[in-house]
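Heads up, there are several structures right after this.
Laboratory data are not the source of any read-out in this text; all were calculated from the coordinates shown. Model, not experiment: these values are computed from the prediction. Cβ atoms are built from the backbone, for glycine too; each structure is taken alone.
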Structure 1
Amino acid sequence: MTAQLPPGFIDIHSHILPGLDDGPESMVQCLEAARRYKAIGMNCVIATPHWFRFTGWAPTPERIARSVAEVEEMLDKAGVPLKIVPGMEIGFVDSLQPDFPAAQLLPLGGSGHYLIEFPLMVAYMRPDQLILRLLRRSRIKVIVAHPERCIAFRDNAAALAAMTAGGVLAQVNINSLLGGFGREIQQTAINFLRHGLVHFLATDSHASERRMPPDRDEWKLLGEYIGPAAVATACDENPRRLLAGEAVVPVIAESGRLEKYFPGDCARNDKKKNGTNRKGFAGLLRGLFRK
């Protein structure tokens, strides 16, 4: 797979395929999103339409492959050379069915890693146990989509730490870190980054007016917040490692950057009583067992 990838950044989470979910309604919107991607140096996008079992949002791998081919043909005619790789974003409740329906699902770009989304507003008590049980039972590999947006992980970095210790990878939305979903979600994203719990930053673009890929100013701001090397790890090096079947590494913000731009948030996160106020990774895990 990596031999076929163009140089440049890679977005591992994007709803760029039209007509499959709440992403673009037309090829026109899809083309606009593609041009935004190219403007910030992204030359490859993993298309991840929603997949919820027994709903209208459950595209088959064959349907996704056809849509990828149609979009790439349209982009080629428009002179926008953006590579599209098939994948999907799987609803967590559905993925917990006793018979994990692997034949109906697509890992990201054939990597063997499935992108799984928790419900945003369901407060699971121990999300780490649920996911780790799924890994043991189904023998799959998981990337958790935007945990900072999910109430199950907010103020609970310890649960995400337990999951990453068990081999789960985590993807945070770029817009979350930039504050596009509000201060609480931004604070959560900062906390996860500071504790080495993030492996990918992705757009989760829906190619609509409200959810387009970042523009040049937003992309520049991301680099200011975490440093160019961290952006490269999150949006280039780790995605390539993922698609090559190699081990990825945590995204580490350049020293002092988060403290410079978010001094109050960093101080507040250090004092939270969820295990993150203890030093190091072991402190995060110990926090799981605090009453």
Structure 2
Amino acid sequence: MNTKQLESFLTIAKLGSFAAAAERLHVTQSTISARIQELEETLGVALFDRSQRQVHLTPKGRDLIAYAQQVSDLFAEIKEQIASTNSMTGVVRVGVTELVALTWLSHFAKLVRKEYPGILLEFAVGLNPFLLEGIRSGELDIAVIAGPTSDTELCASHLGNVHFYWMCGSTFELPEGTLNARDLRKLPIIYQGTDSFTTQVTNRWLGLPTIKRQRGTSCNSLAAVKSLTVAGVGISLLPDGIFADSLASGELVKLSTDPPGLDMPFTVIYLERSSSKLFAEIASLCKVSSSFN
């Protein structure tokens, strides 16, 4: 019995298939099958019921979960406490919002490569619901989300704020004067996704229930929201820094609103129960890399 066998066992139990476990662990399916066969022969019991398309744990397999997890946690602790940080190897899956991807992600990647040359980063870009689900399901190790979190199961650190303003394209016809929430509700809104943190903030600004959206359109891509705004499809709540050139050229126009804008916080998170020294240190590199104020 060895740690590779137990790692494979736990991954299959979590993902529900040998193929998914092989992909997650970056090995062939035959390697996974061999590890489990050797483990079952060592213990003298069947750990998985393979009679159906999706494998299921046998009663003995379920009994092994807690023991295997303890061994896995202990082995990870040994690596963290004994091995030097620059000798650490493996894959760390990091989820980020599109705004992070378009701003300081490359700087972060270079910094991690310098500090941990043996670590391979896998990035995924999405909105908060995707990122939070990824953390809770184990698909992601670390994530940078828009807004704060009150989830006590997460380790969280503030990365700074980004200034957001209502903007429109140069050809969009606006009412005169400073616009309040009631004025904005009369205009077509371009949302970034249907259930993102930005959409929640937009609805609060407009005085709408969280479950309701104003007339307009929705797109989960920040770059596409900007393009739709420039084209005159509607108005949108956008960060000013990344689109400074478009504002300077007049392609985008800031609306005069009351209040004039807002600071949106960003947070790096990872699961507390699976937190490791490595995750904590990589999360700290997010703070070093962040260009947010």
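Which of the displayed structures (1, 2) returns the greatest value of mean count of other Cβ atoms within 10 Å over residues 14-21 on calculation? Spell out each step's value before the answer.
Numbers: 1: 23.2; 2: 17.1.
For this comparison of mean count of other Cβ atoms within 10 Å over residues 14-21, the top structure is 1.
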Tell me which structure, out of 1, 2, gives 1.18 once Cα Rg over 2.2 N^0.38 Å, for residues 198-245 alone is calculated. 2
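Suppose distance in nm of label points 7 Å out along Cα→Cβ at positions 158 and 222 works out to 2.0; of 1, 2, which structure was it derived from?
2
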Label whose coordinates, when semi-axes √(5λ) of the Cα gyration tensor in Å is calculated, return 46, 21, 15 (choices 1, 2): 2
If helix-only ellipticity at 222 nm (-39500 (n - 2.57) for each DSSP H run of 4 or more, over all residues; to 500) is computed to be -11000, which of 1, 2 is the source? 1
